[in-house]
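Listed after this line are the structures, all set down as structure tokens.
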Structure 1
């Protein structure tokens, strides 16, 4: 071996504690890998959402062109129903994939929180400088997401403000319009068709929310917790 070059670690020299300098290299590599996974998940979610909105806009433009070529009779309603059915199906698939990307992101944040906990064990002096979660339970993971509200009306509002929630809401509204057009096709009057569309939107939204709310806790419960957030210390009182 040339002089001055450090000897490479032997395979017979296993890592036994976190103070080994190879530990930081391994953890840093895994940390960057998880960052890349988060980036890919976000990019796919935004791309799929943009594709859906572009397809939806194009379909509405196509319907506007059809409306100028034919009267608003049964023929136009049939065309509109077919186009809206395609829009609704693509919207459901897009929403499902965005939920899948969110789950992928959740797993990545879970792993990164666990790695940060290792950093605090290697160098405890750095603990106060972390502004995101350093524990791999749900409380620590949510801290990385900015501690969004959990439960109640705040959770509902927060869910609708996310990219996935917006795509889901638009999809539900497209489904409601499809129900209204289908009602017109079977001879329902205009007012009742509008009411059917509103009810259809509400029903589809309720089903979507029920499926989403049930899926998130299941994925959270499936994550192994090795380093839970310590319980806050209770203040002592002098007796």
Structure 2
């Protein structure tokens, strides 16, 4: 999803679906400036960022060196629910999550693992939502995040041809035995009550993450990370 540096960004602007270009603030690089002008002429959003942000986000930095420019392809952070569902791929639903930090960690996990969107059904205040986005390291800049009723989303996803796969301790399928290729809505539940039974009953399959310790419960983002990694492996 990331195109790094002058050459990759130039090719992407010409041949790929670029939704965002990030360039070093106060950059004196003429090639980078030219790419920004080309991007703007195509209606692509261009944002300036600090060298520290560029170094932290870039996949191609070497030592202390960071690129002059990055491009986001294949995903529109401002996509509507309808646009997301029409694109297909892997999307996530947090059904009933309540803690902003947990929600933020899961948003970041979804973004890093290449998911197309995150949907959150949780009764959070505006302040708590902002805290969740801060905890995600502001990953919502690069992946669409929508706050939506769980049952509405499951219904819409089903109508759009998505398979519904829940991750719950009542499941009988290991992550590596599940088919995670195609258009899939992956569901994780809230910290206290888990996934609503109505969603579990309508799921195509339920994944259970193996546990061998004394405490029979992972934190919310741990099973999500395990399934995200397995989905990446299967979709390589």
Structure 3
């Protein structure tokens, strides 16, 4: 039986100083991926020119235009174009451990056949390629509703749809809540799956109060859907999904 093809979707906007490290972490995976779809969402800092140069040297790299409509819309452009059986996401300023794909792919193929495999997230600010991990890890590694810490079977998106393009923040949390409401099997491995960069100027660090308000709205919408469908209102904390 042939191995499943893997598509990685990378939304990018004004990340010239970081995109090289992100893509290098994909190229360094112990299990190679078949395609990397980079969606440039209106960069003005030379990111697009850098990506064109990189694509000329790597046939797996496919460049798409995100039209400046935000990360969820850019990810959806990648989803519509992806050809793989397995879908992964990585933001253009974050990093994967080199064995992330291999470990999670093996778990996806296990006898219980989960729909989504995730892992732990480690925050950092400065990455040092000379050591196995970031130079300045911030706090413990934790389970988080991050798309970039997961592998997804393609059927997940056929079942529950694409990302919500109306959201400026927390589209990860919204999608994972919808997946749990749909009864998809999600497992979290007890290994770091994502190094998440904290930096000034990133969308996740800006406008903290509006972002918190939107997250509350996402949770409220999830509760409303569960009430309407007759589901239990309680969802187990992510920590309870960790294996091992």
_Read-out distance in nm of label points 7 Å out along Cα→Cβ at positions 41 and 105, computed value 4.7, structure in 1, 2, 3_ = 2
*Of the structures labelled 1, 2, 3, which one yields 1.08 when Cα Rg over 2.2 N^0.38 Å is computed from its coordinates?*
2
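The numbers here are math on the coordinates, done by the rules we state, and not lab data. Here the structure is a predicted model, which means the values were calculated and not measured. Cβ atoms are built from the backbone, for glycine too; each structure is taken alone.
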